[in-house]
Structure formats: structure tokens, C-alpha cells
Structure 1
Amino acid sequence: MLKRLLRRPKPAKVKVVTGKEGGLTTFGGVFTPSILTILGVIMYLRFGWVVGNVGLLGTLVIVTLSTLITFLTALSIAAIATDQRVRIGGAYYMISRSLGIEIGGAVGIPLFLAQGLSVALYTVGFAESVIGVFPGLDIKIIGLITTVLVAVLALTSAQLAIRAQFFIMAAIALSLLSLLFGKPLEASDVQLWGAPETVTPAPFWTVFAVFFPAVTGIMAGVNLSGDLANPEDSIPKGTFAAVGAGYVIYMALPVLLALRAGAETLIEDPLVMRKMAFWGDAILLGVWGATLSSAIGSILGAPRVLQALALDGVLPRRLRWLGKGSGEENTPRIGTALTLVLSLGAVWIGDLNLIAPVLSMFFLTTYAVLNISAGIEQFLDSPSFRPTFRVHWAFSMLGAAGCVAVMLLINAWATLVAAVFVVAVFVWLERRSLQTAWGDVRQGLWMSITRIGLMRLREAPDPKNWRPHLLVLSGAPKKRWYLIELATAWTQNRALMTVATVMTDPATTAERRLALEANIRDYLGRRGVQSLVRTVVASNPFEGAEKLVETYGMGPLVPNTVVLGDTQEPDSAHVERFCEMIAEIHRARRNVVVVRPNEERGFGDHKRIDVWWGGLKGNGGLMKILAYLLQSGLDWPEAELRVKIVVPNEAAATDVRSNLTSVLDRTRTGATLDVIIGNDAPFYEILHTSSADADVVFLGMATPSENFADYYRTLRARTEGLPSTVFVLAAEEIGFEEVLA
């Protein structure tokens, strides 16, 4: 069995995403796509609506709050980007390499959907502006055609699409200058806070949800990380520059809008800026340029996220072909086509105010997890985490809290749906047990939590929180699976369990020992058993067991109960050594549980558990706890727990029933009391008769003494032929009656 476990096939590794390094600079690859997405459709077609609904101060609060969340997220992005090589996949790549592939995938899939829907947001915005100039056209047709043309440009060349954005930036700059030197339309009635009484305003958080996608442009640069010449340097610089420039512009524009038009005009006319501008058509150029460039940025980013998900094995195996790229630029043509289909479906809906809040939820979810990733990395401060741009973990966690709070304020139900979606994807990926070729922060996080817990644990056991932490000396698990079965029922995945094997070959190397541990761990995992695994090299199994009891554990966290299989050897010396081991374990203050299986019946029908009881203290209390845990396990759901006591006569039986019925009721274990009148019959004769139909029998063992081996031989002989039997020896310095109180 051990040799078979050692011949373990190597698990398939998930391919590391490398992407293709392009030559994009900070300005062209990060700042330009980010600022063009920030100064996009929301600014031109919905910013007047925002000001008209919530007033000047309300708008400034929305802009500041939105930008603050984006800025805190940008800090987190900068910290991660300056610590690791950010390759294709942008935010997904950062999260998966920090919090693990399951969390990365759980966020990466909605991130792809958000990017794909962003294309629709921008092309619908473009179509809406065209209809404002040419009312006779159909908005859906314009939107669909524009979406297809944008996809064709993205498929043609990412480099060409990036170069086109420089001309678009010039058009946006011209439109803003034209607006600055424009004129008022009418006397303004815009309030400092809220809309005037003549207007029915939208709720503040509804307006916030519509505006927030305007500041999510930082993803445009991050999503092109695989095409940057130096992402570690370009992502922080370009992102901060875009956030800062966008904030200045968004804080200045509301003042112009509030001074030049009334609230009703701002709300009802999406192209109100065109009427205010010195050269109105410059606004059209800005609108068209901004919407098209933003759409290009999104349709470049979304397929690359999908490509990274496929290359990492997050998507099902039958969808791995989505990771293929074409040409020197590794363009994800298939992913672009899939993004196009998603975008066309959203364009058919054709409502900016409906699409924008959905995007807000997806982006806020991504931002929150990005902040959590950076916050944990910075809190743990592992030696491997050495960003050149350092941020205190509190800022990242503040950003995450802000994202969650805003999501709840916008729409609590939508937040719940988003959370359920992310958790469902996470659980799906967790069950697939993906193997990765990189480490992540989770190991360090659990180590930190474990350290904190260990330092707070008290040396003295606490009856209120006692559980059986088991050291199972099973050898090869398949050989004595009944030990694993019982131990799993007793721990119920809430206590610690360690399956231990002693290797008696003195030539065993550390590599072979670790390989065996890994194989046993996999063997147990495939059968749903949560357990630690430990192997030790010793001259014989008894010495190895004693070594484990003496050395295994950390601080106060050590196994309190050792589970053994009954010795199968008839040799007298072997039995003597077995009993010496039990005595040694008892002297170490570890409870001992020896399991003697009935080879023919196993554990029968899992219907009846018999406990031969001598009271709540010592062995009786421990047996009662183990029997209760067994009864409440998944494999014994309908088992009857009987507590059996032998008394000499009817008078004694009456007293016992009177005294112990209330005692058992107080233990709240559902056990029934079975008082047996012995009438001078030998105990073991009564035992065989009364427990013949049980599925498992619990019996206490005597405290080891000088003649313990003789006692144990007698015990084995007198219990021969019983159903599967568990011998229990309590040694731990704890009042088990208090555990049952």
C-alpha cells in the first residue's frame, strides 16, 4: 500500500499566464486609455443630469466620494503592480496571484462581464449622441453597427487602436476648451443640494450609481498590462495621473453647468453641453471620440481578461481554446468575438441608465477584492512582498469597506445578487481543486491567524470548548480504514485530526517521507477526509508512536487523544510492547482509544451504540462524549445510544434508575438508560448477551499498572466475538463530566 501511494502521479499544473510584452509606454498604454474612459459617455451625456438632480454640492460630493474609492483602489493597484510582474489579465491577474486562483476567478468572470457590458455602455452613448443630432435614425441600429466596427478595429490591431486614441484625446481637449469659453443658456435655478421643487429628482444613490462608471477608467490601463513595456512603473504613474486629471475636470465642470442652465434643462437635454459651448460641434467631436475610445478600451480589455481566465484553467477544459491568441500581438480574436456577442445583447437593451448601475456593481466588486488583496499582502508584510510603492494596509481596507458600503447604499438586493454570484463561482472553482504554479497570500494569512490563535490558547484544557484532537496511528490508511472512519465521525471536521504512519526502514530519506505524506493527504482528500498527515521514521511502530506522542504538536495545541488499532500479533513479546506503548501514552496525559473491529460485521447497520458505563468521571465521561459525537455524525444519523449498567438486584436497579435518569437527561445526548440485573452472572457473559446486536460497543480500560499486559490479554480474550469494540482509557487532566454538564 505504501509503495502504491508513493507512486503518485504528478498533478497537472495550471499554466502561468505570461502574455506578450508590448512596447506601450505610460502615456500611451495607461494614462491615455484611462483618462479617455474617465472623460467619456457619462461626462458628456449624463453629467448635466447628475447636477440637475442632486445640485452643485451634491455633485461635488458624488465626484469626491467616487474618486476617493477609485484613488484608494489605485493605491492598492500600485502596491501590487510594483511588487509583481503584472501580465495579461490586469485586475484578474493581480487578484489570482495574491488571493488565489479561486478568488481571482470568482472576480475575474464578473470583471469580464463588466468590461463586455462597458462596450455597450459606450456605444449606446455614442448612438444616443448621434440621434440627438439626427433624430430620424434608429438608436439601436446605430449602436449595433458601432459595436461591430469597434470590434473590427480591436481585431485589426491593438497598437492601431491605441494610436487612434491620441487624436481622440485632442478632440476631447478641444471640446473642453470650447465649453470653457461658452455662454449661459438661461438663468440657473440649480440648488446647492438637490433639485428645485419644479423637478422630481432621482434619489442620491441612484444618481451615484449612474455616475460611478465614469471613474472606473483606471481599469482601461490595468487591463492592457500584458501589452506594456514596463507595467510595474507605468501602471502606478499612469493611473494616478489619470485619476488626478479626471478629478480636477469633474470638479470644475459642475460649476460651469450649474451657472449656465436650469436644473430641468440639465436633466432633460443629454447634449446640453453642445448648446453651451463656444463651438457646439466640438462637443460632438468630444462625445463621439470619448465614447468610441472608451468602447475600444473596453473591447481590448475584456477579451484579455477572458484569455487569462482560459490560460489559467479557470474556465472549463472545453473552453480552453478561448486562451489562444493570434499574430505578433497575441490578439484574443475568439474572445473578442465572444465579447462582441455579449455587447450586442446589451446594446439591444439600449438604456444607459439601466446598464450603468449594473456596471457599478461589477466594478465595485472588483475594486473591493483588489483592495482586500493589497490590504492582506501589506498587513502580513511577508518577506516576498516587497513593493517599491508602499501603502499602509488600512488605506486598502478602507477602500474595500467603501466599495461594500456604496454597493449596499446603491442597491442592497443587487449587492446580495453580486455576492451570491461571486461565492457561487468561488465554490465551483474550489470543488475543481485547481493546481497552480504560483503561491498566493492565503498560506501567509492562515499562518498569521494560526499564530495569533496559538498565542492566545491556554495551556490548561477548557471543558467548555473541549474537543477530541486525534492522533490516528493507522499506518497506511486503506489498511485500517475503520480508524479513519471513526476518527472522522468524532472530529466532525471541527477538531484537529492527524493520520500518522511510522516508517521502519532506516534508509528512508526525507524526500521519500514527504512524498508519502503528500500521497496520503491526497488519498484522504479524495475521500472527503479533512486531516493533517505526519510520517516518522523509527526502528519499530511502537517507538515511532511514542516519538510522535512526545514531539508532535505546537505549544498548547497537541493531540489529546491517540487512536490505535488493536494489536493483531499473538506473540507475547509483541503484546507486552503494545501495552508498554499504551502505558507510555497514558503517562504523557493523552487519552487512549483502542479500536477492535469485528472483521465480519464492521460497524453493522450504524443503528445502535452501546456504552458500558461506570459514571461520568474518567473513562465513563470520555466514552459518553465519543459515543455522542459518533451518534451525531453523518454516518450514524438514526443510531440509538444505550448506556448500560449492571447491578446485583432489583433494589439496586430502582436506585440507579432514580439517580441516573436525571443525570443522563442533564447531559442532553438523547441516550437511554438500560439497567441490567446481574443476579450474580459474570459481567462478560452479560456483556456478550446484552450487546450481541449492537453495531459498536464502548468499554473502559483499567489504568496501566505493573501487570497491565496480563490485564489486557484477559480483556481481549473475554471480549472476543463482540461487535466492533472501542476500548477507552481517559488520561487527560480535565473533568469530562464538566464537558457534559
Structure 2
Amino acid sequence: MTETRQPDIRGQVGPLARWARFAVRNPWRVLAGWVAIIAIVGVLAARFGGEYVQQFEVPGSDSQAAVDLLNDRFPDAAGDTASLVFQAPAGVTDPAARAGIDTVLAQAAQLPGVTGVTSPWDVPEQISDDGTIAYATLQYATAANDVPAGDAEALFDLVDASTGVAGVRVETGGQVVSANEFPELGITAELIGIGVALIILLAIFGSVIASFLPIATAIVGVVLSIVIAPLFANTFTLSGDIAPVFISMIGLGVGIDYALFIINRHREGLLGGQSVEDAAVTAMNTAGRSVAFAGIVVAVGLLGLATIGIPFITGLGLVGSIAVGTSVLVAIFLMPALLGLLGTRILRFSVPGLGRPVRGENAFWFRWGRAIQRRPGIVSGVAVLILALLAIPYFSQYLNLSDAGNNPETNYDRRAYDLTAEGFGPGANGPLLLVLEDEAGLPQTALDGVTQAITTVPGVESVSAPFTNEAGDTSIVQVFPMSGPQDEATTDLTNTLRDDTLPAALAGSDISAYIGGATAATIDISQIISDRTPIFFTVVIGLSMLLLAIVFRSVVIPIKTALLNLLSVGAAYGATVAVFQWGWFGDLLGVGATGPVEAFLPIILFGVLFGLSMDYEVFLLSRVHEEVVHHTPARRAMLMGVGYSGRVVAAAGTILAAVFLGFFLQDTRTIKMIGFGLGFAVFVDAFLVRLILVPAVMTLLGERAWYIPAWLDRILPRVSLEGPAPPDPSQDPPPDAPFRPGVELQPQLSRQS
């Protein structure tokens, strides 16, 4: 065995190297600074932070115009409603049953926040044809999300106390109930992800301290993100239902991954004989650069959601980018101080048999890489075929938003939803709200003509009588479809009314007509997303390709990466449709009722996955690029990248998938779908794409993968992820050779035998 000279890296330069040296030498000062920053941000958030919301606007849509008009012309009815649904086998008009229902209605009228009750005795249409089911409407003074929790609890208590009395079943649903029955999320999902991450980190590092460190720094990043987010709530629409969960999901996943890459590189340096300071500097000047770049790419994908133009989707992209940004800041500006504080203790409390470093080219990932390179064409074809098969269900994808019918049967609103559909048909749960307006007044003949025209449209179950305000310039008509809120037939009916029926019925008049309500709003959201998705895809793909071209000095790699990322995204879309829309393995996975794919899920998946795919691409190919820039043949360079980075990419992908899939266990369908989609996508991307398809395709491309036109190379800015250049690893420097900073550590370890 020969002694390999360990490099003196004092020549390493750059802001990350300088910061790493300072942080390692002054850990307590850095930690004190972080405590002060978190405290200051917390005070600012408490003093100036806004609040999360649950009521969303859809700017420029027909449904939003209807809402704005109602708020202006019907102030007494500006609040949302709840429903009380009654079922009496003997008939709701049976004397005993009616007496029981009247008692409930009288008590409901006295509930806090309720301004009026419309009973089934007032509107005969609110009694089913067989007379066994009826419903009453409770009008609240405020929007559903502004109803105090205590007021909603009073309604729930009334239902619990009344059901079964006089043989009458009582359920409650509607906007107020749905807004106040959002399940408690708890921390089960986070604990599952952390538990899986800890097991994998122990396998990688073999040290208890090194394994807990990424989890600790990820939690710091999540806490800081949650503290920061309210500062943006004054300007942006941040969803109270999804935003905190999204922060936790993204922050834990990328936070652990980013710390993993840096600590792994630091550990390599320590095991290679470097001092704590030199190992930290090398880690920050190599892996730290990759983390910073990867974070930028993920943030670009998330911030690209703003191109959709829907405020709450922009808000999701914003809080996601905040989580990514804080994870990067913690990894770069806090991690070196912790590494300096721990010193060599980071290697202590080791678990026997775990955490062995990569030594020599007989290690598993080297053998894996050589196996792929023996048959790159066959491997590529099989991998692409699998991804294509997974993507097939995507072509049947139907976008909409979940409603009470997708909630667990333990929910009040789900039981009321089912009972209403049983008595009045599926369309009763999602009526369309037609708003007619003419400042000169609405003649009754015109209103009758409109309602008559709508009644004759196929797919319309019934139309309510017009309700006109005191000024006589605005009227409301409820249109009940034959189909449910999530059915494509309801979307087709809404488009028919907007495009054909209403323009024909109102031709020659000055009456304006808008279709609003929750069902119409979800249709508008889906349409806007569909129309603007190509712009979003173009922005995210274009910027990501530009960033990759800058870093890797190639036009082939960005194109290859974009195409492979699209295959990953397609596979994730297909799996999500198969499970949630088609119901494959639904009972086994606890998905519950099938339904449409959430309208915003495809763009959320695309934004997050495209960025995270770039993460793994950067972490894998930056190692390859280290070899290529120093004249290692392309095939050999790819083998080195897989051999030394494969284990870390596999671990990072498994951790991130586990964190995301942990949220699949939540009861809320929206969060369950996001967790499944992201978890499945990351797992497929890390293993099938990055660790199989990328090495195969890069082997097929050979030296052509690194082609860049001379003119483009001149104009692109230069960014190095590898830090200062290492020497040619194929040669050992003579004893009197001048020092060259940034020598790659892993190749040295492989040459020690």
C-alpha cells in the first residue's frame, strides 16, 4: 500500500470557502447570530405578519364576477350557508317527524352567527319526491372561513343532540361546515418521514451524530420557514389548509437531502485524513456549491407557478420556495458552524457494519455502473418503456377540485352530501348560481324567459324561481344539474349555458349574466390552469435548461435532462390518475372514493419534481463534470459519477420519497394526493431515471454529451460547482510538484491499495 499525499487546501478561495473557515473557527458566534435572526424574524412576523386564508379568488373569471356582484348587490346574503338535512322513514311531514324537525329549526335559528333559516316548509322543492328527505338552509352573516370555530361547534352539537329524536336523522353540510371541519393534521406524516430518514442516514454514515444532524438542520429550516411565511401573507394569498403542510413537506425533504450531500462530502474529507476545517471547506466549496445551485433551480420551478395567475397557486409556489430557500441558507450558513463545533465527534457512536466509505472500484455502485454501461442501448429502451407504460393513464386525466363527496364518511359534510344526493340527485350538491344584472331594472318577463330557456337545456334537473334584490337590478337563479359537481357533464353544461343558452336568451337586452357558485369556480380554476400550463412549462423548462447550460457548459445535457424529466413527470401523472381517478389499489391504499385529479396538482407536481430532478441531476453530473473538465474520457467519467455519487443519490431519493409519502397517510384527499404524487415521482426519478437511464444515455452520448458551440460558450457566464480544479487523477504528482487546490478525495481513496 502506498501513502497518498493529502492535499493542503489552504489555497481554496471563494465566498463559500471563506465563510466555511470563519464558521468553523467561530461556531458559537455563528450560532448566536442564527438565534438572533430567528428571534428577530419571529418578532417581525408576530408584529407585521398576515393571516392564512381559505377563501380564494379567481381573477378575471365568470364565477369571480358573480361573487363580486353578489357582495355589492346582496349584502344581507353576502355570507355563506350551511344546510341541515333530515331523513324520516315515515316521511318528513309525519306529525311526529315534523314536530322534531320544527324543534331543530327553531334551535338552529338561535345559533350564533345564523341570520336566517329557510325551512323545507317555505320551499316545497326542498322536500324529496318520496317525502323522506328534506333540507333547510342556514344563512350566516360572514364568509365560511370567517365563521368562528365556536359557532361551527354549536351547529355540530345541535346535530349530534338532535339526530335520532322522533325517528329523524339529522346531518349538516354546506360551505360553513366544510370550512370548519378540516381534519387535524398532527405530526404523524413528519414523524414517519423522519424515522425513515434516520434509518437511511445511519446506513450511509454509520454514526448516530452524523445521522441526526441533517434531521436537526432540516427542522430548523422548517421552523424558520413557518415563521417567515406570515410576513408574505399581507401581499399574497396563502392557503391555511395547504400552505403549512406544503412548507413542512418540502422543507423536511430538501433540508435533509441538502444536509446529506454536504455532510457526506465532509465525512469523506475526515476519513481521507483532512482536518475538520479543511474537510468543511472542501465540502462547502464542492457540495455546498451544488446545493446552492440546486436550491435555485427548485425555487425557479416553484416560483414559476405565478405564471398561472391564480393567487392561491402563486402562494403555494411562494411558500414552497421559502422552504427551499431557508433549507439552502441553513445548509450553507449554519452547517459549517455545526461541523466545526462537532469536530471529529461527528464520526463517533458508530454502528458496526454501517457507513463504510466507498473504497476501490469493486464497490456496489461501481459494479452497477459497469453493468449499465455494458448494454446502454437495451437499458435505455427498457427504462423508457417502463416510464411510458406508467404514463398511459395520464391521457385519461380529468381535472377538478375535491368536494365533500371525497371526504371520509366520518365527516358531517360527507354524510350530508350523500343524503342530499340520495334525496335530490347528485346535482343538488353543486348548484350553479346564475346572477343577472341590469342597472335599469330587470323586468319579470326577461327573468321568466331566461329561466324557461335554461329549463329546456339537456342536463338541467330544475331551476329555482328568481330572487331579486330590493333595488330590482340584480337577481339570483339556482340551476340544479342532473350530474354531480365533479362530473364532466356538469362542466359541459356550464359551458353550454355560458356560451350558447344565455347569450341567445338575452340577445337584444342590456342584461348581464354570470354563473358563479363553488361548482362554477372549480370549473373556472381548472380551465385557467389548463390554458396557462403551456406558459408555465415553457418558463420552468427554459430557465432550468439555461441554468444547466451555464453550469455544465453543454447544450446536449440540458436537452437530455429536460426530456428525461418529462418522462418522470408523465409517470407520476399516470400513477396518480390510476390510483385516485381510476381507483387502482384504492382500498389497499386507503384512498376512499374515486374522483378527479386536483386541478392544481399537475402544475404543483411539475414545479416541484422538475426542480428536484435537477437536484439529483446536478449532484450526479457535477461529480462527472469534475472528471470531464480534467480530460477523463466521458465513459469513465460517468462511471466515476455513479460509483461515488450513486449511494448518496439513492439515499437522498429514498428519504425525500419517504417524507412525501408520509403525507399520503393524511385523511385529506388533497394532501394525500400531493404526498403520493410527489413521493412516487421522486422515487421513480431517483432510481429509474437518475441511476439507470441517465448513465445509460450518457454512455451512449459519450463525448457528444459535453458539446457546446464556441459562440455560446463565450457569452454564457461561468459558474463552477466543483470549486478549484483538481489535478488529473490519472497521475500522481511528484513530491516537489507545486500545490494545486481542491484535489478530489474519492479517486485518491481508490488508489491507496
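Where a number appears in this text, it was derived from the coordinates with a stated rule and is not lab data. Just so it is clear, the structure is predicted and the values come from calculations on it, not from any experiment. Cβ atoms are built from the backbone, for glycine too; each structure is taken alone.
Of note:
- Per FRET efficiency 1/(1 + (r/R0)^6) of positions 111 and 199 (r between Cβ atoms, R0 = 35 Å, to 0.05), the highest-valued of structures 1, 2: 1
- Structures 1, 2 were compared on mean count of other Cβ atoms within 10 Å over residues 103-110, and the highest value belongs to 1.
- Structure from which 15, 35, 23, 19, 7, 0 was derived, P(r) over Cα pairs in 20 Å bins from 0, in percent, options 1, 2: 1
- Ranked by FRET efficiency 1/(1 + (r/R0)^6) of positions 287 and 567 (r between Cβ atoms, R0 = 25 Å, to 0.05), structures 1, 2 are led by 2, which has the greatest value.
- FRET efficiency 1/(1 + (r/R0)^6) of positions 367 and 399 (r between Cβ atoms, R0 = 25 Å, to 0.05) derived as 0.05 - corresponding label from 1, 2: 2
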